[in-house]
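Several structures are given next for inspection.
Here, each number is a calculation from the coordinates, and none is a lab measurement. Note that the coordinates shown come from a computational prediction; the quantities given were computed from them, not determined experimentally. Cβ atoms are built from the backbone, for glycine too; each structure is taken alone.
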Structure 1
Amino acid sequence: MDIVQISLLEGMREILDLQTLLYIFGGVVFGFIVGALPGLSASTGIVLFLPLAYQIPAAEAIMIMFGIYGGTMFAGSIPAILIRTPGTPSAAATALDGCPMVQKGEAGLALSTSAIASFVGSLLSAVALFLIAPQIAKIALKFGPPEFFSLVVFGLTVIAGVTGKDVIKGLIAALLGLFLGTIGMDPVLGYFRFTFGSYALEGGLPLLPVMIGLFAVSQVLRDIEKAGVTYQVASKIKGIWPSRDQLKRIFGPSLFGSAVGVLIGAIPGIGGSIATFVAYGQYRRFSKRGEEFGSGAIEGVAVPEATNNATTGGALIPLLTLGVPGDIVTAVLLGILILFGVRPGPMLFREQPELVGKLFASMFVIAFSILVLGLLGARLSPMILTVPKRILSPLVLLLCVVGAYAVSSSTFGIAVALIFGVIGYFMEKFGFPVAPLLISMILGPIAEGELGRSLLISRGDWSILFVRPISLIFLILAGLSLFFAFRKKA
C-alpha cells in the first residue's frame, strides 16, 4: 500500500467527522438545486459558491465544490426528464427516454433510475480515480520543465480544438486568453507588463472576478433574453421505488455507462456530452431491448446517467495528476485550486498526500449523497423548476457582485466581473467558446514559466523541447489534436 492509498484511508477517517460530512452533503444539495435549474451549469454553481468558500478551511471548501460538481451533473437529468430541457449539456441524452417515461406516467421511476445510475457511475469513477491517479502521478513525477511545458501546450490545443463548433473561434479565444494571462508580472524576468500604471493590475487580472463574469454574469444576461420562458412541469411524482426486476434492468447499463464515462472522461477535451451519446448509442446497438430505446426504456435513462456521472471522476484524473483540465468545469476547478494555493500535478501527490486522500474519500461520500438526495428528493424536484427567472436572475447577479467585491474589497473586482460578463455574453452569442479563454489565462503563465526554466537549463537551446522523449510526445499529440480538429471541420 503506497503513501496515497494510506492517505486515502486517513482522509476517509478525517471526513467521517459530522461537520465535514455536512459540508460535502451541503455541496451536493447546492449542486442539486443549480443543476435542476435549466441554464445554470456546474461551473456557474461552483463560481457562485466560491466567495463563501473563503470563510472555511481550504480542504473542506474544495470538497464542497467537488460536491457541487457531482450534484449538478446528477441534477441536470431532472429538467431533462420532466420538461425535456437538460439542466446541463451532458444530460441531453437522458431526455431521449426520460421524457417518454414521463409521458407514460413513469416520472417517478425515471427520476429514481437516474439517481441509482448516477450513484453507480459516481461510485465506480471514485474507485477508478483512487486506483489510476496515483499510478499516473508516479510517472509524471519524472517530468521536468520541458515536459510540463509540452504537456500544457497539449492541454491548450485540445481544449481549443474541440470546444465549440468552430476550431478557428476556439483558437482565437485561446489566444485572447494567452494575451490576458500576460498582464502583470513576468514569471521569469520579474518585470510588469501591460499594467498601464495600474497598481490593481500588477498581480494580473483577478481570476475569481473573471470566472464570475464569464460564467455567472453572462448567464444572467442570457436569462434576461429568455425572461418570458415558462415550463410545464409534471404536477405529481409517484412510483419512485423500482421493483427488483427494474433494478436488474438498471444495473447492467449502469456498469457499461460507468466504464465508458471513466475512459472518455479521462481524455482531456472530450467531456460528458460526447461520452453520454457514445455510451447510449453503443448500448442501444448491442442491447436486447435496443428497439425500445427512444420510447421510454429504463436502460435509455440508466446508460447516459451512469456515463454522465462517471465522467466526473474520469475528468479529475488528468486534472489532479497532470494539472490539465478536461472540460470547462475542471478548468474552473483548476483555477479554484490555484486560488487556494493548491497546484494540481504530480507534486501534489508527494507534497500534499493528506489533501489528495481527503479529496478521493470525498468522492465516495458524494456518490452516496447523490443516491440519498436523488431518491428522497424526487417528489420535491419539480418545485425547483417553478422558480421564476425574474426572481432568480437578480439573486444570481447580487451574488456575483458580492463575490467579486470580496476578492479585494474594492470596486475593481466588480468592474472586472461585469466587463467579463459582457465579454462572455457576446462570445457565446457569436459562437466563441469561453472555456479556451479561461484555460489559457490559467495555463498560459504556467507554460511561460516552464518554458523560461527549460531555456535556462539548456542555455537558450530550444532543441531541449524536442530531444527529450516525453516532451516530444506531448508536442506531437498537440499537433495531432489540432490536425484532427481542422480535419473534422473540413
Structure 2
Amino acid sequence: MHYPNPIIPGFHPDPSMCRVGDDYYLVTSSFEFFPGVPVFHSTDLIQWHLIGHCLTRPEQLNLIGAPSSKGIYAPTIRHHQGRFYMVTTDTSGIKNFFVHADNPAGPWSDPILVDQAGIDPSLLFDDDGTVYFTSNACEGHTGSGLFQNEIDIATGTLTHPTARRIWTGTGGCALEAPHLYHIGDWYYIIAAEGGTEYTHMITIGRSRSPYGPFESCPHNPILTHAAKGSPDIQSTGHGDLIEDAHGQWWIVFLGVRPSQYPFMHHLGRETFIAPVEWVDDWPVVNQGQVITTSMQVERAGPRHRTVAADRKQHDDFAQPSLGLDWNFRRNPAAHSWSLSTPSGALSLRCLPATLASIDQVAWVGRRQQHFACIIETEINFDPEEDEQAGLSVLMNENYHTVMVIVRSTTGRDLILRRHVGSLVTETARERLPEGPIRLRIDADKHLYRFSYGDTTTSAMHELGVAETSHHATELAGGFTGVYFGLYASANGATSSNQARFAWCEYTPHEAT
C-alpha cells in the first residue's frame, strides 16, 4: 500500500490516538486557538476526517489573555469500557485535567482536575483495573524525569501522596510526552527527547513493572531525523503506538516539512505515521529507515488518500454554525461575530484589538495545510476612520501580514501591512471602488502573493508579496503554524461597524 505523509497536514502537533474496533480516533495540540483539541476519525489510519473538538465551551477552556503558544499542550486520547478520555495540560490556566465523552465527536464533559504537576499527561487503563497517570518533570522533585501515580478516574483523585519518578530517559534534553503501555509481559514507556526542534527524537524503555526500573532500548532513539539525510521531513518526535485491527503496529508522531534551506518551516508541526515491527520485544520503526513523504508498506487498504484537506473547500457561511475547520484566536468576544442564514455570510464586528495584541480580536481562521494553495474571500466593508478588515496570514501577534480595507482622506484604500518582529511597514496601497471586492492570497513555498478584484470579473490585480520565511517558526518562535484568517478591527476605538464576508474558499495546488 502506498500512502503520503503527513497524514494530517498543517499545524497538528503532538498526535495521540486510540482504536475502538475498526475505528481510530486521533487528537492533537491546539495551544491558544479555540475550540481546543481537534478530534479526527479514520477507518484505515491513512484517511482522517475532522469530526469535532474536545473543548468547545468557555467553561472547559478559558484562553483569554493566554500568551501565544501557551494554552493546550499535548493531549492523549484513550478508550475504556465504552467511554473516551482526553487528558491534557492547560499551561495558561487550570494545568492538568481530563474530560470524557461517550461520543468522540462530543459533547465532552467539564474538566476533571488532576493534582499532579508537569505537562504532557497520559493515561493507561491496565488489565487489573488500575489507572496510571504519567507526566513529565513534576514540580517539587529534584531532577528531570517522567513521574507517575495512580488515579481514581471518576474523580481525578490521585491514590498516593506523591508521584514516583519512573524513568529519566536516555540523556536528551526536554524529556516529555510520556505514554505507558502494557503489551504482553512488558510495560513500555515511550517519550520524546531533544526538544521539539531539529534534535527531536522518540525513545523507549521497558520493565516488568509499571514503576520500573525501565531498561533502555538498545537501539534508542527508535525514531529521529536529527543529522539524517531526509531534508523533506525533520524534527520527528512525540509519538504514540497503536495496534490496528489486523495486528499491524503503527506509530503516529509529529514532524515538520521545511520550505527551504537552511531549514525554515511555517506550516507548523504536522502529524505523520509509520509502520512498526517488533524484534526481540522492541519496536523497530519503518525498518530503521527515515520517514518519507511517500511511504510504501505491505498492508491491505486504499492506495490513494482522499482527505478533505486535499480538496477545494468552499464555505458560503449558510450553516447555523461555523465549519469545524474554523478556529478563533483565543475565546471569541461576545457578539464579535455572527452568521447570516440561510442566505449566508460571516460578519465580524470591529473590536478595539488588532492582531498585534493578545487581546480578544475579531478574527476567524483556518490552518494553512499546503505549501501551494489559494485562500480567497469576498468582503463588503465600508470603514470609518482607523477601522480595517480583510484577509490575514498569521503566525502570532509579532509575525503576520494583513491585506485590509481602510478609510483614507479621499475614499477606500486597500493596503498591505507586514509585521516582522518590531518592524511594521505598509508595503502597498491601492484605491478601491465602492462595493464588495474579492481578496486572494496565492501561496507557494517561498512567497505569499496578495491580490484583489471586483465581483463581476475573474481578473485579479496583485497588491504585493510577503516571504513565507517571515512567518516561519525559526524566526517567529513558538509551537504553532500559519493560519489564514478573516479579520476586522477598530484599532483601539469602540465601534459597531461590521465587515461582511460572503464566502471563503481554500484551494490546495498540491498533494500533501
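Numbers at a glance
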{"read-out": "Per relative contact order in percent (Cα under 8 Å, 6 or more apart), the highest-valued of structures 1, 2", "value": "1"}
{"read-out": "Which of 1, 2 yields 0.90 [FRET efficiency 1/(1 + (r/R0)^6) of positions 130 and 178 (r between Cβ atoms, R0 = 25 Å, to 0.05), calculated]", "value": "2"}
{"read-out": "Test item: Rg/Rh (Cα atoms, Kirkwood Rh), for residues 362-457 alone calculated as 0.95, pick one of 1, 2", "value": "2"}
{"read-out": "Which of 1, 2 yields -23500 [helix-only ellipticity at 222 nm (-39500 (n - 2.57) for each DSSP H run of 4 or more, over all residues; to 500), calculated]", "value": "1"}
{"read-out": "FRET efficiency 1/(1 + (r/R0)^6) of positions 218 and 322 (r between Cβ atoms, R0 = 25 Å, to 0.05) from the coordinates reads 0.00; which among 1, 2", "value": "2"}
{"read-out": "Computed 23.6 for Kirkwood radius over Cα pairs in Å - originating structure among 1, 2", "value": "2"}
{"read-out": "FRET efficiency 1/(1 + (r/R0)^6) of positions 146 and 442 (r between Cβ atoms, R0 = 25 Å, to 0.05) - highest-scoring structure of 1, 2", "value": "1"}
